[in-house]
Every structure is written in C-alpha cells, then in structure tokens.
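J.: For reference, the structures are reproduced in the following blocks.
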Structure 1
Amino acid sequence: MNLPLITRAQEYNNKIAILVPRGGANATTEEAFTYWDLLHISSQIATVLLNDAEDLQEERVAFLVPPGFEYVATQWGIWRAGGIAVPLCISHPRPELEYVIINSGASIIVAHPNFEAILRPIAEAQNLRFILTSEPLPDHVSRLPELDITRRALILYTSGTTGKPKGVVTTHHNIQAQLTSLITAWEWTSDDRILHVLPLHHIHGIVNVLTCALWAGAECEIVSKFDAETVWRRIGDGDLTLFMAVPTIYVKLIAAWETASSDRQKSMSEGCAKMRLMVSGSAALPVQVLEKWQTISGHFLLERYGMTEIGMALSNPLHGQRLSGYVGKPLPQVEVRLVDENAELVPAGTPGEIQVKGPGVFLEYWQNPQATAKAFQDGWFCTGDIAVVENGNYRILGRMSVDIIKTGGYKVSALEIEEVLRSHPDIQECAVVGVADLEWGERVCAALVLQPQRELTLESFRSWAKERLAVYKVPTQILRVEELPRNAMGKVTKPTVVELFRA
C-alpha cells in the first residue's frame, strides 16, 4: 500500500504546500511549491536513494538540510524509498552529528552544500554513501516500493537521564496517530496557513507544524531561521491562521513589539487577531508571558504537553476555557494516568508520574532494548514528569530527575554535559544544573572545581564547549567553587548547587 500521507497529498495536487522566502530569511517575496512539486521531487529523490534497489528496507538515511522545501522533499524521499529518516540539527558541532550518524547506523548521508565540509569527512571515515542536494535529479522515476504503515519511519534523538541522547523510533503508524489526534483536536483544514519557525530535528517542528499542515492539505510557510522582525512582518500581513512556538520565541516577539512604534504595534496586533489559534509548548509558559501576549495579541495561548516518545498527550481546549499554568486534558486517542512510586493510581489532587498509552506512543529506543523495557510499565510509557489533576485539568509540577533541564524548548541531559566538561584540561569536577529563567524556562549553569592554579573565563569556556556541544547545551553561567556540595553518600546535591547560582 502507499503511505496515507502520500495518498492524501495526491488529492491536493495543485494546491500550495510549502512557501519559502526568496533569497533568505528577510526576503519580501516568496517561492511557492505545490503538493504536486513535493510528490514529484520526493519521488526523484527516492529514485536517487534507491540507486536501482527495490526498497531501502529501513536503512537509516541521515540528512542535514536547512528548513525549507528541500528539507521536506528529502524527508519524503527517504520515506518513499522505504528508508528511516534521521534528521540532523543544523547548529550541532561535528561530535554531536557524528554520534547520531554512528549510533543510528546510517548508511547514507544527504547534505545541503553548506554542510559538505562538516559531513563529507564523517561519511568518508565511516565509509557511507554521501549525496549532496545540489546533485542533478534523474528525469525518470523508478518504481517506488509499497510500504506498510507499521514500518519504522523516523529516529529523533532526545536527551535522557543516562547521558548520551537515545534514538526514539516512531513508525508511520505512530506518526499518523499523532497527526490525526492533533488535527481532530485543533480542527486543522486545507484552508489553514501556518508560519513555521521551529527546528526541524524536533517533534514540535516535524509533527505538530509541518506534517499536520501537509496531512490537512494546508499551506506551510517555512522561514530558515527565527527572526522576530521577519515573523512580525508576516503576522502583520494578516493572512496566517495558525502559529506555534516555544515560550522563548514569544518572549522575543514581545520584546520586538515593545520597541515598535504605536502604528506598527497596532498592525502587529491586528495581524494576530486574524489568526484562529496560537499555541505554546515544549516548555512551561510563565504566567506573565501568557498575560503580556494576551494583551498584545488578544490570544490566550493554548498550552499543550508532549514528548518525543509520545507525540502530544494533553492539551487545553480549542474551544472553551483555557487555564494558565495547566496543560488541559488528554487528546483524542491518548490515555493518560498518574501513578505513585509503587505504580498505584493516585487520587485527584495528589501528584503522580504521568504515564501515557495510545497508538502515537513510539516503538522503541534504537538498538537499546534495556532502555525501552525500562521506559514502560504494563504497556504504559513512563514520562518521568510529575503532574497533578485539579478540576479535571493537568498541571505539570516538574521532572522526577534533576538531571533533565528544559531550556528554550529543548530537553537536555545534565549528565551528558558534565561528561563533556570533565574532558576540559582545567576542570577537575563539575555539576550542571538548570536554574529557573523567565526567557529560557531554565538556564544551563555549571559549578566548576578547577585544577590547582588554573583560571577559566566564561568566554574561553563557552567557545571550547561550543566545539563539542550543541549551543543550547552550553552553560550560560559558570561558578567557581572550592568543592561541590554532597550528601552523606557522597552524591552531589543539585538543589544546593541551584541555590548557589540563585545567591
């Protein structure tokens, strides 16, 4: 059978699917690609990937392409050839890219020419096939394989409590369940037009925005990188129906609105008023940000809760009362429960761990059966997040683990960062923590015990770390300490480390 995503796209043939600014992020004209363009070019890309084979049979294809039409066509090409798409992050340094490529066992790397210098050496060292998106596409299209929706489709890497990121594997069926749940809840239609400003190696950008739009036959306008002025200009045009972002982006949009002239502010606010829905997710939304945005835009942001492993699980209602500080109720097709440490259900008003079940829940952690088994309890996925139900609505209280930091919509592992920092010649010991912050949700901070007679500036430390870690994992503050606070068992007491930064 053909994938339902592809079959549906054929119904929208001549409709615009993807819009991209011509000549970069600040361009004022757009280039439009129809569903037919997407189907045609993705079939040519699939032909290149197949290279005379009949089916990629779930080979992993890692790809690094900037946000835009080429990204979408590449992802669809991988799927249509029978491969598993492994999107790489455009801001990651070589060690992080190499880790994902090697861990996923990718056999092919597809890269935009901008990333050839960083990826070709990895491909050569690992003896992998390397394809540039600038290479000419074939005139003929080979016969594409028939695909079952139970096949693996996507591997996204997410930080866990055990250091290195794990590959979360979702099937086409899982993705379809995630899409149809959101399309039902948020009433997507083919008349929608959304502005896409989120990273495309993350579930929020890939599923909630891009693939929901394409499933619905809507228009998805993709900007290559977030820029507050560009986003406000597009909102001011008044033709968007949906917008989804993380709290950090709303903070930046508020700051830009506040510095605009009163005439400009008026047109910005009027553009917001013409939209039917604005969503915030991937991190907790501070109440003052929600209230300020409501004043500016007239929208009470819809907050929802999800994870790479489960897609979206909870959401405030599209129609009806939304409550600040709450993430609403379970979405269609999703079951949610709260349990205590003995896996017993907790009564209403008592905090418990969120556990989720449903067809959108991921298949497995890539080649990590122990971690997969540990993540489930009687068929329920254990999120590690603590919540309480009050008047039928869920309120998130935080993580069970202090070693998970949520910053700017990303979930990062303190343990992974610590492992890298310990390799610095001047650092003897370290403790990485998240410190509450209005703009980022949490800031990544590191308490350092230096080697004797060594000095370290924040600037030199950060430039060293950026060569080894994604920029959002690099601590924004460091604190030099004589020794790290520890409990009787010798374990570092992270709440005390947080207090040191607050002081």
Structure 2
Amino acid sequence: MRLPAVIGAVALLLSCSQPAPVRQSGPAGVDYDVNATLEGDLQTGFFQLELRSGKPVEVFYEIMDRDGEVLADALYRVRDTTVTVPEHLRNVRQWTAETPELYTLHLQVDGRSSYHPVAFRLIETYKKDTFLVNGCKVPFKGANLNGRTSRETLQALKLAGVNALNTADRPRALQELCDSAGFYLYPVPDSLDRPDMRSAAARHAWQDVSIRAVDPAEGIFQIQNRRQFTSLEDYTLRWWVERDGKRLRRPLLRRLHFDTDPGMSEEFHLKLPPMKKPGEYRLFFEALARESRPLVEKGSVMASECILLKESPTLEAFHAKGPLTVTEGDTRLVIRGKEVEMVFDRADGTVKSLKVKNRDLLPGGLKPVLPAEARAVCSWNLQPDSLTLRARYLLPEEEKTALFTLLGNGVLKVESPGIGFCLQAPESGLRYFGEAPDLFAAAVYKTLRTTAGESGSHPLTSWLEMEAFTLQGTNPFAFQNQGKQLIITPDPAFELVPRHL
C-alpha cells in the first residue's frame, strides 16, 4: 500500500455528484443499488433504489434516522429491474469524513430483513487534489488500497491523517466501514507513486491541528484547526518541555482544551518553566482524541508538534590534565600523556586509535570521508597540555583541511568543514539526541532515542553517546548509520569526550 501526499489524476474519477453506486445483495437474493446524495440546497437528501430480482418478489424499505424515526418508506413488487420513485428528505444531516453522519436503510423481502448504512453527501470536482464536499473545499489526503484490507490497516491510516481511500474493489463491507469510520472512497486505482503512510513527514503535513510560536519568550502560541467541518472540542492538547531530550520534572504534563472553529486559529498562553541552564529547550505538543470513535481509541495521538524555545552551547571546558609527548615513526605519530595515547597516520590523515586509561575509544579508527583518494600533508604544534595537528588532504582537483586537537585528558576536538568522518558503529548500540529518520525535518523535531542499528540519516543531532565516549557538536551535526559504520558530518566541529569525564 502506498500513501499519496496529494491525490493526483483523480478529478476524472469524481465528475459525478456521488461515487458510483455499489451493487449489493439484499435479503432473499435481491440485488440493489443505492443512490443517496444531496440536492443543490445541501439540506435536502435525494434517495433512490434500483432493485433487481430474477423472480417476482415484494420489497419493502424504510429510511430511519439515528433515533429510529422513519423518514420514508415504500413497498414495491419487483421482477427484473425496478427503479423506485425518488425520495426528497428535508434537513438531512450531512456526511463528511470528519462528521460521518449515517442513516439506516431497512430492506424487507418475504419477511427477511437486512439493515444498511446510508450517507447523504455531495462530492464535486474542484482541483486535482481538492474537491468540493457538501460545497466546501476539502483536500483529499489519500492512500491506495491493494488487495484485502484489514481493520488494523484502516486504523493505521486513520491515525496517519488519511481521509480518502483509492481502490478498484469496493465490497459492501469496505464501503460501510469507510462510511462509518469517515473515509472518502473512490473506485479507480491510482498508479502514481506515493510515499509510505508510516512517514512522519506525511502525518505531520496532514494532521488536523497545527501549532506555531507567536512570542515564545512570553509563552504565546497559536493553534490552528485545519478541519473543514468540525471544531477542536474532541481533542485534548497536552504539552511538556525538554532540555537536550530529557523531560523537565516541572511542569508535569499539562492538558488544554479548545473549541476552535473549522479553519480558524486562536492564540493561547503557557506558563513555561525556567530555562537557566545551557542546552536546547523544546516545547512538545500532542493532540489526543478525547473520546473513542470508529477506528480511533480514546487517547490516541492524532497530531504532534515541536517548537524550539531556547538554544545555547553545551560544550564544556575540560582541563587538559598534564603534558603530552610526541614520538615520530616513518608515517605515524604517537602522542602520549599520563592517561591517553593517540596514534595518527600522517600518510592518509587518519586517527588509527585513541586510548584512554588503556581503553580504545576508536577500535576502527577515525577516517576522513573524501570523494577520491588523497595524500595527506601534516603539521603539528605541541603545547604544554595539548597537541594541535593540521592535516591537508590533497585531492586531484581540490584541497581540504582538518584540524585535530588532543588534550591530555583524552578529549579530541575535530574541526573539519566539508569533511565527514567514518568510525565503527558499536554493537551495543548508541543514544542520541537529534532527528530520527522517521521524523519531520520541517518542524526541527528532535528526540532522545536509544538504538542498536537505526539506518538512514540523522540530521540536526546535538550529541550521540556510545559506550566509551560522547560525541557532541559545536553546532548540530548529521550522522548516518550504515550498519557497521557511522558517518559523522560535523558543522563545523565536534568533540569526542571520554565517558569518565
């Protein structure tokens, strides 16, 4: 199954006022089509049946509202095909995906009854990804259904913000479920390529609630209702603040309620906690369903948002802890201190090993990631408690430079604009604070996560923590997990800090 970011090439599918009727089987083998729509005033419901039977039968029908009141009824004798006289029902409740209002069709043939939901709506072509639903512009946020569809799949789609389903096969059970759960359904498969419905970027783009900062210093924010028909009264908004991915103890989870009208926005005020310590402070919101409804359980997260409140450097100043010495070999430099030993290869400009208290922090070394083979030209300057080593990487058409600074306590600083570095990924996993591959970059949404092998790009990372050291950037950096290797892309520098410091 694929999830469209928008529905393309669908305008031709909905050129009629209502999706094509679905042939259904009633009691005693009577087949029927339902034509239920809204008339031009958008208040009067139009209802008509086409009944089919291979033998003469009497068919009785009645239309009931949710309170069981009968709004219309009729009795027909059917042989072959019979089209009923249209019913015009005044002041019907309009069906939309947000407000799945349903009526009940009761069919009775030879004393046998069946009951079927009926929805009154008017869907008209507007644009390739937007339609008029009951006269209101509604963007379709759709998914293709291929093969058998389970209730669990539809539930996942509902939580992802999907409001329209695209399928060639429209069995009665699927149509009735879509009508009751609130999905627009149309009958021709869409061949366009679509992103995965599990994508958090798609979910964030499609969610019904949007929150932005108006004046974060004063705690003023704005909530927007992206719906077309219903207010936000069925949502509970909870919020909390984190510093560097760790939730502050105070305030505890706070809950807010809004009844913002469809398509409208309103400002609100939060009493934010003090943010005196250095670090990244982020405000998180989650919109939860207040009550259970079809395919949505009470408390389900229907929307989320993250807002950066404050950002200040967190790199600490470390004491060097004693002098260093340098021993030169043919191509290698060995830098030693009281508790540290680093081996650097001058030929290729790589850190071969870094040991602190006899523990190798970099068993696979720290290697520059360059577009082509390069020859390194190195120079260094030894200070009383540190060593600064400059490596110039001579490429066929350009030259790149990296600066390595080793302190006597084992802290290694690397400044390398435009150069990434490769190191061995730990088998025991790592923790990081930054964007996960399944999060949305547009919102600068960060998370504190522990993982043993999360493939993909992790942009805007503040720090990552391994068993032996923490790697932290002067600015947010990116890293990629390639299985057994990590690729670090600093912007412009990072520090490798042993865990005992």
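J.: Given that distance in nm of label points 7 Å out along Cα→Cβ at positions 123 and 483, derived from a single structure, equals 5.3, which label among 1, 2 identifies that structure?
T.: It traces back to 1.
J.: Have a look at 1, 2 and say which one yields -0.79, -1.19, -1.27 for log10 I(q)/I(0) by the Debye sum over Cα atoms at q = 0.14, 0.19, 0.21 Å⁻¹, for residues 59-178 alone, as calculated.
T.: 2
J.: With mean count of other Cβ atoms within 10 Å over residues 323-330 as the yardstick, tell me which of 1, 2 scores highest.
T.: 1
J.: Then there is this: Given a value of 33, 26, 19 for semi-axes √(5λ) of the Cα gyration tensor in Å, for residues 75-362 alone, point me to the structure among 1, 2 it was derived from.
T.: 1
J.: Upon calculation of Cα extents along the principal axes in Å from the atomic coordinates, which of the structures 1, 2 produces 68, 54, 52?
T.: Details: 1: 68, 54, 52; 2: 105, 49, 37.
It was calculated from structure 1.
J.: Out of 1, 2, which one gives -1500 for helix-only ellipticity at 222 nm (-39500 (n - 2.57) for each DSSP H run of 4 or more, over all residues; to 500) as computed from the coordinates?
T.: It was calculated from structure 2.
J.: Which structure, out of 1, 2, was FRET efficiency 1/(1 + (r/R0)^6) of positions 347 and 459 (r between Cβ atoms, R0 = 30 Å, to 0.05) derived from, given a value of 0.40?
T.: It traces back to 2.
J.: Moving to a separate point now. On relative contact order in percent (Cα under 8 Å, 6 or more apart), which of the structures labelled 1, 2 is highest?
T.: Checked 1, 2; max of relative contact order in percent (Cα under 8 Å, 6 or more apart) sits with 1.
J.: Which of the displayed structures (1, 2) returns the greatest value of distance in nm of label points 7 Å out along Cα→Cβ at positions 35 and 275 on calculation?
T.: Details: 1: 2.4; 2: 6.0.
When distance in nm of label points 7 Å out along Cα→Cβ at positions 35 and 275 is calculated for 1, 2, structure 2 comes out on top.
We did not get these values from a lab; they are worked out from the coordinates using the rules stated. No experiment lies behind these values; they were computed from the predicted model shown. Cβ atoms are built from the backbone, for glycine too; each structure is taken alone.
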